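> Some structures are shown below for you to check.
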Structure P
Amino acid sequence: MKKQLIKDLHNIGSVKFGEFTLKSGIKSPIYIDLRLLASHPKVLKTIAKLIAEKIKDKDCDIIAGIPYTGIPMATAVSLETGIPMIYPRKEIKDYGTKKKIEGVYKSGDKCIVIDDLITSGASKFETVEPLEAEGLIVQDFVVLVDREQGGGQLLADKGYNLHSIIRISELLDTLEDEGLISKNQVEDVRSFLVENSFVKK
């Protein structure tokens, strides 16, 4: 199922190769655009099944989808598992309820955070802050793609667990094995990831 998912992500254009400027300003030979998932329900369903399998033994009262890409994924997981879902707002409205977190929850609920991918891991702390401020207990993050640039180590150093469905090394190996990318493309991406690792040398 995972290999088929990797091929599907490539086929729908969520995995792109070329030259892309990342948020950090760094030029990357690979770009993973998971915003497209909202338009591909069959792919989302596969992701939901894989995440449901990953978290089935976790003590979890609620799942949190991170705006914006994590929300469709978390919705699909909630439908697959029956676990209620919430999401923190990116922007707090200055009218209506002015809530920071949408959905029903209570202090002390154990919450698994679902997001699209992880690079350095730094943004995950911004994500978890409003959840923990409301008394939710967060120990586990689930991402679809781990870019293997040190994010998992950073989370572990802060006492959180990272669970990924696909490691970027698996993604590259599968696409090369299927003849969808060349050996040179794989080597370019691997070199980039090593050179731009956030793990302290």
Structure Q
Amino acid sequence: MFDVLKKSLENKGYEVLTFATGTEAAEAIDARIDGKTVGIGGSLTVHQLGLFGKLAGHNRVYWHDEVPEGMTPVQTRSAATRAQVYISSVNGISEHGEIVNIDNTGNRVAAISYGPEEVFLIAGKNKVAPDFEAALHRARNVAAPLNAKRLNRKTPCAVKADRCYDCKSPDRICRNLSVLWTKPAGAHYTVVLIDEELGY
């Protein structure tokens, strides 16, 4: 299923791993990361893969969904952005290899773009779009509203989870946009493609 996308990403400098199931992907990622500091961005996909529990057994993991004792969520996000390895899902990825993410505080898009030695970007088959415009549309009008609803935000998009209303709500979660046109310089990037629907 991922033949075209895999070739596009490899041509842009990414390492690409493909898996039939999330279970296989989680085991492979867990085997690749050992004795490191690991940051995880806000991600339903990471929840579904059970990555925190796997990685925390043999790495120091920072994820604001599992705040360490003695730290605040803000401190945890900051530590995650400075980790050796960073893990995030994506909101949209085009078959041409553009990777799109929308963020609230900016911690996730910042860490994806710069800082860690290694970045893992995870995408289920539902995140794949035919071109950049469709990937961006998906991020704004599918992923963001569904995440706003999941997080119980008071935004117009969360009511029906149907589309972006470009709202002015204080609860708005789509405040930062990241587009990786090609692999950023200075770090190793691995894109993990999974032939299952995961996250939003």
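> A value of 16.8 was derived for Kirkwood radius over Cα pairs in Å; which structure in P, Q was it taken from?
Q
> When you work out relative contact order in percent (Cα under 8 Å, 6 or more apart) for each of the structures P, Q, which one comes out largest?
Between P, Q, the highest calculated value is found for Q.
> Here mean count of other Cβ atoms within 10 Å over residues 64-71 has been calculated and equals 12.6, so which of P, Q was it run on?
Structure Q accounts for this read-out.
> Out of P, Q, which one gives 14.1 for mean count of other Cβ atoms within 10 Å over residues 104-111 as computed from the coordinates?
Values: P: 14.1; Q: 19.5.
That value comes from structure P.
> Among the shown structures P, Q, from which was the value -12000 of helix-only ellipticity at 222 nm (-39500 (n - 2.57) for each DSSP H run of 4 or more, over all residues; to 500) calculated?
Computing helix-only ellipticity at 222 nm (-39500 (n - 2.57) for each DSSP H run of 4 or more, over all residues; to 500) on every structure in P, Q gives -12000 only for P.
We did not get these values from a lab; they are worked out from the coordinates using the rules stated. Computed from a predicted model, the values in this text were never measured in an experiment. Cβ atoms are built from the backbone, for glycine too; each structure is taken alone.
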